[in-house]
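Peer 1: The following blocks contain the structures, represented as structure tokens.
Readers should treat all values here as calculations from the given coordinates under stated rules, not as data from a laboratory. The structure displayed is predicted, hence computed values, not measured ones. Cβ atoms are built from the backbone, for glycine too; each structure is taken alone.
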Structure I
Amino acid sequence: MEFIRGADREQILLLPESIEEYVEENGSVRIIDAYVENLDLQELGFKRWETKETGRPPYNPKDMMKLDLLGN
């Protein structure tokens, strides 16, 4: 009788190579992503602003909207 063997210690990857592999093909994340990407944020009243030389650039408003929709 053999013993139960664990995973190979010389395994190179522990997690999937890309985030795409975590998301189901028909997952709600993909629906929200496609919806937000097709929105015209300027038409919806989102304003673009310029950062100062010493300031940090802002996050992409579409990314922030996706996070908000996914979190609710």
Structure II
Amino acid sequence: MIEQILRDLYASEINASLSWFWDGGFDVALGDEMNGYGAQDTVSTLDEAAEWLRSNAVQLYPDSEFAKKHRRGFE
């Protein structure tokens, strides 16, 4: 799941980051240092990171190809 999310974010030209420090959870963000971040958070698992990236990208970029592919129900 995470692999497809990352591929589709990249293909839609949506900047994102995913990082971790051993037992500190996963830091996720949409945006970048140069243009600013639209959303940032820390989650506990890689599955939560994938879902966070998916749902927040759909909300922040509703007209993107990513959102068209990954929208579920009413976000």
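Peer 1: Can you rank I, II by distance in nm of label points 7 Å out along Cα→Cβ at positions 39 and 55 and just name the one with the largest value?
Peer 2: Details: I: 2.2; II: 0.8.
Going through I, II one by one, distance in nm of label points 7 Å out along Cα→Cβ at positions 39 and 55 is largest in I.
Peer 1: Determine which structure produced the value 0.70 for FRET efficiency 1/(1 + (r/R0)^6) of positions 31 and 47 (r between Cβ atoms, R0 = 25 Å, to 0.05), calculated from the coordinates; the candidates are I, II. Spell out each step's value before the answer.
Peer 2: Working: I: 0.40; II: 0.70.
It was calculated from structure II.
Peer 1: I've got another one for you. Here Rg and Dmax of the Cα atoms in Å has been calculated and equals 11.8, 36, so which of I, II was it run on?
Peer 2: Values: I: 20.7, 70; II: 11.8, 36.
Only one of I, II returns 11.8, 36 for Rg and Dmax of the Cα atoms in Å, namely II.
Peer 1: Suppose you compute helix-only ellipticity at 222 nm (-39500 (n - 2.57) for each DSSP H run of 4 or more, over all residues; to 500) for every structure in I, II: which one lands on -8500?
Peer 2: Working: I: -8500; II: -12500.
Computing helix-only ellipticity at 222 nm (-39500 (n - 2.57) for each DSSP H run of 4 or more, over all residues; to 500) on every structure in I, II gives -8500 only for I.
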